[in-house]
Structure 1
Amino acid sequence: MAGDLPDYYFRIRENGAAVFRVDTENRQRRIDMEEIAIVNVKNGNIKPHGDRKLTPEDLAEIRSWLERRVALLAARDVDDILRAVDHMNLTTQWVQSKATDAQLEEITDTLLLAMHDLRSVLVRKKADRLMKGEAAE
């Protein structure tokens, strides 16, 4: 088992991860994890833990993890939005076929305001993209 473990472990935190070096080559034959750095996904900062000096290998592994993590989080964002579209379609079906007048009274204004806000932002962003496209031509 110990031979299959990675050299680094990333404990996910709110804005990134705590980075540990995994050591299985010790006299007690147990797994030791030594914290070596904190990485921030939002700004890309890598802070060594304490007064530790990170090796080029440490930095390369951390930067590689950071790239993969940023890509994963971006993909999750898009997936979340696509799920929201599915949920909007299910909501439309519910409103059309099952909702009672009391339920509609409860949710209509809130839903209409949220949809109006979303539509306004989408239209503005689309117009910005179109204007940039025309300016580039």
Structure 2
Amino acid sequence: MFITKGKRILIIDDDEDITNLFKLFLEYDGYKVDAFTDPINALYSFRRNVYDLVLLDLKMPKMNGMILYEKLQNIDPTILFCFITADKEYIEHLKKNNPDIEKIVIYKPILLNELRSKIHILLTKQQQVKKLLTVL
């Protein structure tokens, strides 16, 4: 099974149903999860070196997901992100500056097993990089 012990995930999505579903699902898998439906509240509550991964919706009222991403990156440049969106055209636009962005995108509608697999892959790669850095 997946290595989840001690891993912390932050979910930020304006859709309360999705946020609650993801939170329950990921907690069932053993993750520690905080969730916000308001990007501004998420920004003000964010703390450095607390989360292993942020699941971030790109289209939200009050603050665009990419703006929030940049602000969170300024607070904690080591944080890992996975973007959630239904807008494939927007991702195509973002690929012009970051061709690898599709590796960290989950498209809506989201299958829970897809969510589980993507999170596992991202956290496993992150853990491998951390191990490599400690060896160097």
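All of the numbers you see were taken from the coordinates with simple rules; none came from a lab. On a predicted model such as this, the values are computed, not experimentally measured, just so you know. Cβ atoms are built from the backbone, for glycine too; each structure is taken alone.
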Task: Among 1, 2, structure where relative contact order in percent (Cα under 8 Å, 6 or more apart) as derived comes to 21 - done: 2
Open item on the list: Given a value of 0.75 for FRET efficiency 1/(1 + (r/R0)^6) of positions 26 and 98 (r between Cβ atoms, R0 = 30 Å, to 0.05), calculated from one of 1, 2, which structure does it belong to?
Closed with: 2
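Taking distance in nm of label points 7 Å out along Cα→Cβ at positions 34 and 122 as the criterion, which structure among 1, 2 has the greatest value?
Top value of distance in nm of label points 7 Å out along Cα→Cβ at positions 34 and 122 goes to structure 1.
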- [ ] Work out which structure the value -21000 belongs to, where helix-only ellipticity at 222 nm (-39500 (n - 2.57) for each DSSP H run of 4 or more, over all residues; to 500) was derived from one of 1, 2.
- [x] 1
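Using log10 I(q)/I(0) by the Debye sum over Cα atoms at q = 0.09, 0.11, 0.21 Å⁻¹ as the calculated read-out, with -0.57, -0.71, -1.23 as its value, let me know the right label among 1, 2. Before the final figure, lay out the partial values.
Numbers: 1: -0.57, -0.71, -1.23; 2: -0.25, -0.37, -1.47.
Value -0.57, -0.71, -1.23 for log10 I(q)/I(0) by the Debye sum over Cα atoms at q = 0.09, 0.11, 0.21 Å⁻¹ corresponds to 1 out of 1, 2.
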